[in-house]
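Next up: some structures, all given as structure tokens.
Where a number appears in this text, it was derived from the coordinates with a stated rule and is not lab data. A quick note: this is a predicted structure, and the numbers were derived from the prediction, not measured. Cβ atoms are built from the backbone, for glycine too; each structure is taken alone.
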Structure I
């Protein structure tokens, strides 16, 4: 990408690229909806949804919201399948008494949830819905639609990134600090969602930040991985049809508590160690200039 690219053109190009990737995952899932396909479909939907959310003011009014609503319905259904895939895998490896006995129930539930996903995905595939979404986002638009990010149409993509991304990252740091101070279990899911939104937004602008941007993303992915493992435990505790005092539930609760402590260490000693937040703010406020980008490319 070009740092001097118009922000609206940049937003449309990103949507076009991500919709193309989503189309591939739709076709793949329609053909073989295994656990990996379901996971990748959900990730592709999340990436498109975040692109449409963060750039909503730059698309025709109302279109981004309408498309996100359609995507959210399938993401939720696919999430139910994914939750059961994770639980089935965990129970198959668990040493807790009675764990394997729960697998058939979850497998039956998975098939019903998967059937609903398949209906939607096959419909999308038959209609090639992504082409319609792409056309709707390409239509002539006004100066603003709905959304939260304060994009400046008079400034290029790089300048907009420098103005907007630091505040998004700062919000994530503040939420993480609040979580590590209170340790409230429900806050982990909230931070996980904030982390996904930040990560997918940073990925959109990754070419503007070079190796330092990739390092920030790698650290953020590590945090997300830890949060995801905690969320898996929380989800299983809510999903499994057994009482809290059974061996398998106690095992999962113990794992959750261990992971929460490990997350606090990871956050305090690596992600948010002294000076790290300030380094993030400086880095995100300084995307690569065109000349610097050219020098970097020539050196590779």
Structure II
């Protein structure tokens, strides 16, 4: 589990399990041998954005969604459109969501407390855990996926975490040639990067607060009551110009937030919490790194 765990499992479109590059013939042979399968295709797969684009273009007919909130994706509107466009949708989730409402089949799967697994941190350290609770009616997502594969006539070859770990350990990490690091242009100086024809235009930075409007916190009003008040962090010059409440406007809409001065921001940058207001920054404002305008704002009814 976790982002690094997904990399090790080969979830990136250009990787196979163990960090093996799809483009490497020896890597493909390793995996095909371990799986006892036909040769692995050399073409990379699709990433999430490409899957969304293919669904909206009618190039894909079916979709399996596991624990994804459309409002957490780079383009929530396009993701929702793709789910609607899919001819058949299978959802694996812990609770009712916007995705399960549109799904043709929903598999309620076990929360982390009811199943065994492993997290991998960004140092590559594996932290395994056993199920804390044992509920026979709580179905791990691994069992659901292996059952789907078996019904489709392509069994995965495992049904338990122990079997998956054994296969991953037998396959091992990639020990062949590593791809060369990408060549990129030097970073632009902050002062130069912040220049814009519109003096009220700023680069949008965002991240989630620990407690926010995340779907896994739905229904717990007492936990939510302990969350911090969401604010926009702005340079002192913005606060002096627009006051204690600001309206941020982007290509997807606008949000109004209390403002606080932050002297640690890079020049020409404003920061807002990603999922604490409305449907979230990605749905209601703009993508991180894009430009937004800042103006004086007021909440409905005046004040906060």
Structure III
């Protein structure tokens, strides 16, 4: 703001310098979540900046973030598209920044549920990365993950499996530094194999994820709650209700060691227990139904509601 004050007093100042200061101010306001002030400064950049300039591309990036914070996704797409148009016309092309922008557009299309457009932009990101980066670069793991997400949204689970496996190959190159990312990839593979009808592979992925979690992360971590819940769902879809119940109970047991009874992380487990008892109670073994359990009050309520 002090720089702007001085600049505004200079009659011979090049407009681009004024635009640069407005852009910097807009960026600071954005980080402070002062969106109206950020919009005001960003719009002033448009008045002082040439139509094709790297600074203008940076300002449209700010516009995109501002609109994204307000869930105005059509405007986000428009801002990123204008940024890309400027970058393509610029003499000094920054392919790395272009790749990042394609990726950001893909993520927005994921948010609005357009798997086809998301996939198209993630592929553009991948094409640039393949030109710039070594094949084992960590950035590929993120891009492969995003492509897999797009295929999953399109319900093309076999292609999703293919790209999650590509992601896994990259993640495993540096297992010790990213255990949680590796576990998440195995978890995604579990879900995709299940949806693709490959239950044996799904169980295998879940087992590996649990083993890594127990060995390298924590025997009582939130990751295990999610993994045992996934295991229960696998058993459930395979009509093995006793093992499904065992898995859901294991998830709950681990979760309640570190989480409050009404923690959101436990909600999927409660819901699965509710579904299991309400829909399939007749197919759960007598031993399980008659066994005395020291359930928490919330679990009693969940299961009790089903029986009532």
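Numbers at a glance
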read-out	value
Which of I, II, III yields 14.8 [Kirkwood radius over Cα pairs in Å, for residues 14-101 alone, calculated]	II
Ranking I, II, III by relative contact order in percent (Cα under 8 Å, 6 or more apart), the structure that comes out highest	I
Among I, II, III, which structure scores highest (criterion: distance in nm of label points 7 Å out along Cα→Cβ at positions 38 and 254)	II
